[in-house]
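Student: Structures are listed in the sections that come next.
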Structure I
Amino acid sequence: MALKLSVIGTGYLGATHAACMASLGFEVIGFDTESSKVDLLSKGKVPFYEPDLEELLAEQIKAKRLTFTNKVEDLSDADVHFICVGTPQVKNGNAADLTYVNSALESIAKHVKPGGLVVGKSTVPVGTATKLRKRLLELNPKADLAWNPEFLREGFAVEDTLRPNRLVIGVVTDSAENILKEVYAINLKENTPWVRADLPTAELVKVAANSFLATKISFINAMAEVCEASGGDVTVLAKAIGYDPRIGSRFLQAGIGFGGGCLPKDIRAFMARAEELGASQAVEFLKEIDAINLRARQRIIELVRKDLSDDLVGKKVAVLGAAFKPDSDDVRDSPALDISAQIQAAGANVTVHDPKAISNAQKRFPGLTFAEDINSTLKDAEIVLHLTEWKIYREIDPAQIKKLVKSAIMIDGRNALDRDLWRAAGWKFRALGRTDSE
């Protein structure tokens, strides 16, 4: 008989995991303490934007493989319980807030059936899983705990869940691994790499991967600064070094840096945990990675002042993009919104457009002005900033929109637009790391 799964926490990770596991044929029940979220998901609606997810979720609810509840006792029939709650950064420090993870473990422990398995997917500091397993066995000696970190890319979460590029399993017992092999049987048949690890290593894989990606992004942004100082072109530099198979071309696009709910908080939590372990020097470089990332945002503001005036009071600035990345409505630690807010704080009149993230952006930055269409955003603008690389912005006709703006000045904060096309249309075009774009 097929395993029955529960998913504790139905935010971005949990809702995606629940819908995808149901689509693989499992009976899945999602749990959340927020009744409004449970009601919305039960209607086949997702409270955030992720391509293909809402359709998949609605299909699985209709097929009666997926249900949602706010009663933890409803999970008692499940064989495997996935913890998918958030681990935000604490308010007054870099460490991860484990309140939700600890609460989830305490809530589910007594409802796990004999031989049942609790599986953590949340990103946590190394050492957390060992503590949670010890606590689970105190509360329920016939249960076990494993750790199975997620590697989802926002905008590709469904694909990454159904067809992961690897499965990392942190376990103590063979029985726990065997249960997870049953959960991921389809992936194993498709020869998805399977990595068995101990609990600490499984936890470290996620934060190490995010730290490496953050390092690569900040590296190319540091090279962009050097290119500007020396007259080089960072896009050509990135292309050249990207051909080296030891380096690769992914994440070598210079711009305003990374944001979102994972990379920034994860590298900071990693530094905080390393310091607790007495290994702070080993990850000292991450402080500079974080600093380079934040500095990239300031460099955009410097370019705005260079093209307009040191005094930005009354200047009309149009911003294309609010989400931290395309194909997402996530605005957590969004570089685009951070830059927009700082420019407005300097006295400018800033109007922001985004195809999906306006509602979330308004909640976080109610003082900014938002427009539902691109033309309204650009109307009489003295400078335009391209800060999130949505496809619709790459498809803009620069000659056409030149008629809308007061000054045809474009700063491409993502190095994603066709510079030659914009310059041919009469625009002054700037991008980080490309000094010949004036």
Structure II
Amino acid sequence: MSSEALTLLLFLLLFALLLLGFPVAFTLGGLSIVFGLAVFGFDFFNLLPLRIYGIMNNYVLIAVPLFVYMGVMLEKSGIAERLLNTMALLLGRLSGGLALSVIIVGALLGATTGVVGATVTTMGLLSLPTMLRRGFSKSLATGTIAAAGTLGQLIPPSVVMVLLGSVMNISVGDLFAAALIPSAILVLGYILYILVVVLLNPKEAPPIAPEELDAFWRKGLVQRLFRAFVLPVFLVLAVLGSIYAGIATPTEAAAVGAAVAMLLTALEGKLTWEVVVDTCKQTTFLTSMVFIILIGATAFGLVFRGIGGDAVMVNLIEQAKLSPMLFLAFVLAGIFIAGCFIDFIEIIFIFVPVITPLLVKYEMNLVWVAILITVMLQTSFLTPPFGFTLFYLKGVTPPEIQTTDIYKGVIPFIMIQIVVIAVIFAVPELGSFVPKTTRAALP
């Protein structure tokens, strides 16, 4: 068979098995082994172990379990709960102040945890009942929480960017630095949307009752502010500050973050043996899921390149005579559509390795492209019908919240994300600015 026919057959079999509901990791690995054996014979097994060993020997990927551990441990410390309550009372005099506090706390938690499930669940349990009790509309309340919970995918340190940096062979430190401006634009977009909604219809998000605010401002204000903000900020500075100053690599900074998260949990009096064991179990589960998919995707990539699939893709693009920007636009649109049905990890390990050689051929700035892909992957957490954030949030909502309420709530935030992508697409400098100090930190 020709390379074109083999490539088409490989992708048809992959999508058919995924649509039938087979697990992604074992579908990628199993299909690759069967396909590789049929095409290359037993010689295929001489190459595959070397590729898998390359993953095991990848220094950058050590950051994945460390960042996951940091996020899970911080969730158990109770810092997120105090931060959310304090921020809500600080902004309580404003209409929509509670919604604004959810966005700001989501950004701060994104810079400390980066674990979407933990962030959305925590904020859903803490803030949603309060927002509903104070008269917030169901769609605005759920949409705000869902959108704020996904900010950790773009705000560094981000597991998404660690994985993208590994797959695209670019510096994770550069990605973290380049994500700062897009993160700020996205957070600002969310805040402006809430302010506009409140301005047009104040009943959507009423302020907090004056008597509750008076009690907050009278009793131990300075101490509460210190405990709420200083500890999370210290963790952010320990992790990101060491990277941007060129003191530590992202992997070393992840280890620092994991240690500091344990220290903060101990200071809160919640570092018990049970907490450590549970944190290790959750970290092991999440990390194992990522790496088994990565191993399967590596096998898939080996087969894909072995049959000449990358050359087939290049020829197709050249025959279509697409300009580099139009090609990138199609890639982003494809990722958006795929994000409605499959997980971001699968997109990174299936689609990104296929398009990366084409991006190199077009001589594109891979840091800028990676930031665009990261923001687009963030939308995959919110897009119906299979956005993971929607499921996380629905699992902790009161009975009166319907799935349609959550869907209606997230649509405006998805549109804001698309606008931000368009802005970064039109002005590449916004998604590729990397300070010189960051370049001193190796990937």
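Bear in mind these aren't lab numbers, they're just calculated from the coordinates by the rules spelled out. Model, not experiment: these values are computed from the prediction. Cβ atoms are built from the backbone, for glycine too; each structure is taken alone.
Student: Given that semi-axes √(5λ) of the Cα gyration tensor in Å, for residues 240-375 alone, derived from a single structure, equals 30, 18, 17, which label among I, II identifies that structure?
Tutor: I
Student: Related question: Given that FRET efficiency 1/(1 + (r/R0)^6) of positions 152 and 320 (r between Cβ atoms, R0 = 41 Å, to 0.05), derived from a single structure, equals 0.65, which label among I, II identifies that structure?
Tutor: Answer by label: II.
Student: Ranked on distance in nm of label points 7 Å out along Cα→Cβ at positions 232 and 416, which label among I, II comes first with the largest value?
Tutor: Comparing I, II by distance in nm of label points 7 Å out along Cα→Cβ at positions 232 and 416, the maximum is at I.
Student: Compute relative contact order in percent (Cα under 8 Å, 6 or more apart) for each of I, II and report the one that scores greatest.
Tutor: Largest calculated value belongs to II.
Student: If you don't mind, another one. If you rank structures I, II by volume of the Cα convex hull per residue in Å³, for residues 344-391 alone, which sits at the top with the largest value?
Tutor: Between I, II, the highest calculated value is found for I.
Student: Using the calculated result -13000 for helix-only ellipticity at 222 nm (-39500 (n - 2.57) for each DSSP H run of 4 or more, over all residues; to 500), pick out the matching structure from I, II.
Tutor: I
Student: If FRET efficiency 1/(1 + (r/R0)^6) of positions 336 and 424 (r between Cβ atoms, R0 = 25 Å, to 0.05) is calculated from each of I, II, which structure is the one that comes out at 0.45?
Tutor: Structure I accounts for this read-out.
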